[in-house]
Structure 1
Amino acid sequence: MKRRIAALLALTVLDSSACRPELEDDYWLVNAPRVLAVKSEPAEARPGARVTFTALLSMPETSNEVPTWNFCTAPKPLTENNAVSAACLGKAALLSVGRGSSVEAVLPATGCTLFGPNGAPGGYRPRDPDITGGYYQPLRVDVAGSEPAFHLQRISCDLADASTDTATQFGLSYVANRNPQLEPIRASVDGEELGLDAIPPGARVELSVSWAASDSERYTYFDRTRNVLTERREAMRVSWYTNGGRLETESSGRSEDDPELNAQNHWTAPESGGSFALWVILRDSRGGGDFAAAQLRVQP
């Protein structure tokens with residue numbers, strides 16, 4: 001049972017700063033209801049702030065199914081190596097947010113205590129930040145026919161392990177993350193651009209997305225190994241999903257040292273005609289994101 005819980009929690013944490021183990025080679029293939037991503041506006045906020053959450057679902061627009069949203073208020077024990085606590089799978093640790101494809105909610109005021117550097121009561125040690133220095137409030141999203149999914153909402157917390165001067169300087173210089181924006185999806189075959197609605201049967205299509213230079217933001221970072229403030233640039237990751245054909249990879253992107261502003265993937269079209277869904281999710285390394293859905297039409 002413990003192994004199943006660990007695998008479930010690892011698999012259902014949505015594209016964000018958290019990593020999901022590559023347990024399936026074709027995780028990009030969507031053939032059942034699934035919450036693919038959540039976009040929050042703003043992308044980063046202090047506990048107690050109001051945030052709007054919007055889900056990207058792998059269901060027809062005509063579907064009557066809508067997500068149910070709950071904050072998880074259970075800090076993760078040291079004995080668990082998951083992105084969120086196993087208690088988030090139960091009901092006792094959930095705080096209702098609402099239902100709908102998009103909801104507005106106030107972030108729990110205890111975020112930096114339960115999931116940040118302040119340390120929760122009951123013997124829980126302060127959480128370590130992720131590689132960008134960030135902390136996250138778990139948000140559970142449920143849709144009928146799918147396993148629970150978890151969005152990690154970035155929360156702004158004060159530095160708790162730095163000198164007063166460093167913490168003050170950090171507070172004055174750090175700018176909260178904002179969401180990047182996806183440019184329209186482009187397709188080409190053998191270097192020749194074509195419309196998403198005019199794909200030849202069996203073609204190996206290069207899919208490409210891009211973003212603005214300002215979307216890969218620079219941000220103040222506290223280097224704990226050297227005990228100094230420095231500056232880093234966001235890495236960008238693109239996740240790809242479809243319900244037909246074959247994608248070459250589940251994700252692509254650019255590291256924080258790579259100045260390119262685009263990412264590619266290849267999709268092999270079926271030999272028969274038809275229309276296939278494509279979902280593309282852009283994430284920066286601080287948890288901000290954007291997504292798009294399109295139809296790939298293969299001409300018979």
Structure 2
Amino acid sequence: MTQRSDVLVIGAGVMGLTAAVRLAESGLSVRVRTAEPPAETTSAVAGAIVVGPVPADPLEAQWFQETRSAFANLTSVPDAGVRVQRGRIASRDGDGTPEWATEAPGYEPCAPEEYAGFPVAFWATAPVIDMPRYLEYLSGRLIAAGGELEVKSVGSLEEAVAEAGHVVNCTGLGARELVGDQEMRPVRGQHVVVENPGLDEFLYDRTAGATLTSYLPHSHRLVLGGTVERGVGGLDPDPAVTEAILARCIAIEPRIEGARILSVDVGLRPARPRVRLAEEQVGGGHVVHNYGHGGQGVSLSWGCAHEVERLVRA
């Protein structure tokens with residue numbers, strides 16, 4: 001029989017692992033149960049940059065600020081895969097510099113020739129996270145704190161609460177099946193990963209549309225984006241989308257042309273009208289739900305983990 005833990009975390013994407021690390025390092029016995037290993041989760045293919053604006057919702061703003069501070073501290077950890085980089089934040093929405101831009105770390109206006117065809121563009125610094133390395137780092141940190149990571153599906157919350165005093169539900173899109181949350185919707189994203197031709201500054205497109213033009217350097221590789229296909233499922237890469245991403249990025253940064261393609265990655269962001277971070281009683285057990293972050297999972301992860309710990313210890 002499996003030994004009962006203080007906490008069972010369901011899901012090993014960035015939300016689940018971050019919450020598990022926080023709980024384990026606070027002295028609780030923690031087991032993570034996941035249908036797929038961390039390297040195969042949606043989080044593993046995220047572009048992962050922590051930039052503003054700060055969310056308008058006060059609670060989400062607090063989570064964002066806590067997370068940005070946590071990642072700033074992680075830049076000094078060699079194996080975490082986190083670097084603060086300088087780059088351009090751009091958008092095809094609106095005109096001129098948005099009000100929040102001047103509060104962004106490292107803000108500088110772009111020179112006219114640096115707009116790259118965008119009506120809005122400015123320089124800033126931000127944490128950029130190499131997600132495969134980062135998830136491996138979190139997994140190692142969990143184990144070092146005495147936690148466990150088990151690749152095995154959970155059939156129901158009732159099954160889960162029989163194994164632990166507290167259950168933390170970080171299943172993302174899996175919440176549709178696990179808890180019947182019909183508000184969950186996939187937002188499909190496709191990236192092209194190429195060998196880095198020597199870029200050390202990012203371009204991050206914040207346009208509210210289905211296609212984006214971004215590139216994020218991670219030492220030897222460069223993540224090119226991307227798409228935002230709301231309500232669209234399926235994990236098979238679209239070759240036409242791959243060619244379009246490459247063409248858009250090369251038009252702005254010619255050094256990308258001819259770079260060897262390492263992979264074409266597709267992920268389904270777990271979107272919901274509002275993040276669900278709340279507790280309830282299930283079958284006599286205590287459950288904390290922490291899912292529905294859409295494309296903001298990395299940017300809210302440490303702040304949400306703090307809130308999860310508060311609810312577990314309340």
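Throughout, read-outs are computed from the coordinates displayed, never taken from laboratory work. This structure is a prediction, so every number in the text was calculated from the model and none was measured. Cβ atoms are built from the backbone, for glycine too; each structure is taken alone.
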helix-only ellipticity at 222 nm (-39500 (n - 2.57) for each DSSP H run of 4 or more, over all residues; to 500), calculated, reads -8000; among 1, 2 the input was structure 2
Among the shown structures 1, 2, from which was the value 19 of relative contact order in percent (Cα under 8 Å, 6 or more apart) calculated?
1
Comparing 1, 2 on distance in nm of label points 7 Å out along Cα→Cβ at positions 29 and 253, the highest sits with 2
Computed 3.1 for distance in nm of label points 7 Å out along Cα→Cβ at positions 237 and 269 - originating structure among 1, 2
1
For distance in nm of label points 7 Å out along Cα→Cβ at positions 125 and 205, structure among 1, 2 ranking highest is 1
